[in-house]
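Quick heads-up: structures coming right below.
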Structure P
Amino acid sequence: MINYKEKLQPIKAFVFDFDGVMTDGSVWVYADRETVRAGNIKDGFAVQYAVKKGYTVAVISGATSASIDNRMQMLGVTQCYTGCGNKIETYEQFLKKNGLTDSQVLYMGDDLPDYPLLQRAGVSACPADAAVEVRDMVDYISLYDGGHGCVRDVIEQVLRLHGQWFHPDAVVW
């Protein structure tokens, strides 16, 4: 049986659910029905850093909000799929578009709609506060809750393994 760290070796892409992974799952709804979410700045740094290092990063979310699209755009993520009623169909299109296989993708989700993608991805991961059904089946449970560092956790692990995480002698921003 392959252990978690060995499964990280072929990873070239990160796919994340949004609510409950990139956020703590809180959604504030204003009178005009616009929704606002709060993200973690360190998660955001890791996302944009992975993009700069050449990794493919995407979001597949059932939610639809300009705030999701705007956040991902600010981080350099060009593949943000929102309003997905069928996440597996979107995931298959993502693989085809990017010439990827399941084994090259780390997917992080937190709840039951993520289950099919977690079953397919080469590495399945979830935040510490994910639904119990998700925690029971993933390859890796982050030490961090959704919206509180779990995204950075998995990105940093992969980039460190590939020798692409921060090195003080090669700092170029």
Structure Q
Amino acid sequence: MRIMLKLVLDCDADAAWRALHSPRAVAELYGPLIDLAPMEATGMPTTLESGADVPVRMRVGSLPLGDQLIHVSERHVQDARGAVRILRDSGIPLTGPLAALDVWDHQMAVSPAPGDPLRTLWRERLVIGGAAAPALWPVLWATWQWRGARLRALAPTWAHDPEPEASV
């Protein structure tokens, strides 16, 4: 079963690509609905690098949602419009309701938006499988709609560096 998003975001593709590699930016996509926290005492890495395995704990308010292993890989391809960068999470839910899934394949692709290189074409595909997939699909679909709204809201903040403080 698949869930897909296709959006044009108000930031350039380089800013979107940096955000995809930022655990903080990724966690903000689910907030304040879902809290993502590191499972390891060392905390979250500062960057999600290709080949990394990042175990996270998810909560909805004070209720545990489960643990998940994020496994990061990336690739670069060309399509009819040019360069496309793809980040893939092929990890797996470890505990909680999502652990009933046998397949978790989440890919996020960024490229310059057609006709506007200052904006990003964001394409996202989540493939889930297993006996529980039909029951979990509606919940995940709704979560991905929330995620899409958060992407639109947060993307403009990815493109700008903070203003330097005025010297006194």
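Please treat every number below as a calculation from the coordinates, not as lab data. All values reported here derive from a predicted model rather than from experimental measurement. Cβ atoms are built from the backbone, for glycine too; each structure is taken alone.
General remarks:
- Among P, Q, structure where mean count of other Cβ atoms within 10 Å over residues 109-116 as derived comes to 21.2: P
- For distance in nm of label points 7 Å out along Cα→Cβ at positions 77 and 93 computed as 2.6, the structure of P, Q it came from: Q
- Value 23, 19, 16, calculated as semi-axes √(5λ) of the Cα gyration tensor in Å, assigned to which of P, Q: P
- Comparison of P, Q by mean count of other Cβ atoms within 10 Å over residues 13-20 - largest value held by: P
- Rg/Rh (Cα atoms, Kirkwood Rh), for residues 101-148 alone from the coordinates reads 1.13; which among P, Q: Q
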